[in-house]
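What follows is a set of structures to go through.
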Structure P
Amino acid sequence: MPDQTYLGNQSALIPFFGEPAMTNIATSKIARISGAPVLTYWFHRNPDQRSYTVEIGAPLEDFPSDDPIADTKRIVALLEQQIRKNPEQYLWVYKKFKRRPASFGDVYADASE
């Protein structure tokens, strides 16, 4: 999933709400290898707090490109767009900004204060 932290050759520093984060870039690579179309899907909890609505999008056009990092930035931008619709439903406790190069600092260092 593009919003999960990942290290190694399947990751890159991609901005997430403007803050660089190690991000999994495998979606683009898997799509290229398999030839499978990539569809977005979003879900949100309904006001009754017991049911969910799931939206499945059409296959992404011109995906994958020749640039897995650009593809991942595109997916992250779509994800941010959806999170903005229901920010209270995103799993904000997940430490998305961990494992970044030391030069970016630790955004969680003051979290316990």
Structure Q
Amino acid sequence: MPKYGEVDWDQAECKGSIYTDLFYTVEEQRSILQYEYINALRSVCARCPLWATCLTYAMEHEDYGVWGGMTSVERVAMRDPNRYPNQRLRAVEELALYGITYEQIVECM
């Protein structure tokens, strides 16, 4: 598992192209728009050359925010299939729309 300082975050798709605070504040949304915002962030993550590194890092080190296209709850759901099963399924289905497979997600765990 990479540590934060071991990753060249300057290569990330979100760096300089989007207000990165959105990756955190989206989890505070409590409306139907939250899913639209999350999917907009997923589209940025899916085309990022650091996608797998970002998600791998977050699976181990981040408890909040969207990392690698997954929210904190979705990452918990991936690590523990009995917690939040609907969140897990939704995340896998939505990431598949952007070309990210379940197998690729599992490799990041």
Structure R
Amino acid sequence: MSTIQITQGDTYPPLRATLSDSVGPIDLTGATVTLVIRPRLSSGGPVVGGACAITPPASSGVVTYDWQTGDTDTPGEYLAEWHVLSGTDQWTVPSSGSLTLTIRPQLAGIVAPP
């Protein structure tokens, strides 16, 4: 399981990943990918996430999520995963476990105004 780190209030850099399975990068041709993130200690629904861009060539499995305003406002530990939909097939990456997202507090807890 890997860890992603970003600082509270940051929306850059985008989250970029290569989605892969046991045989290598997943061919995302014709697929849509959504990033889902929820608090680590909650069984509630996702708190942030959304559509990801697929970087050409789609066969490389590379996706990018552009953080939206508000996505990183609350420091803490989160779980993240990508949901892939291709035709009638759907699957989750990673297939076991989740990624850990850590949102670090800004120094003095101050978030810069937009």
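Readers should treat all values here as calculations from the given coordinates under stated rules, not as data from a laboratory. Since the structure is predicted, the reported quantities are computational estimates derived from the model, not experimental observations.
Here are a few things to note about the model shown:
- Parent structure of the calculated result -14500, given that helix-only ellipticity at 222 nm (-39500 (n - 2.57) for each DSSP H run of 4 or more, over all residues; to 500) is the read-out and P, Q, R the choices: Q
- Which entry (P, Q, R) yields the derived value 94 for volume of the Cα convex hull per residue in Å³: Q
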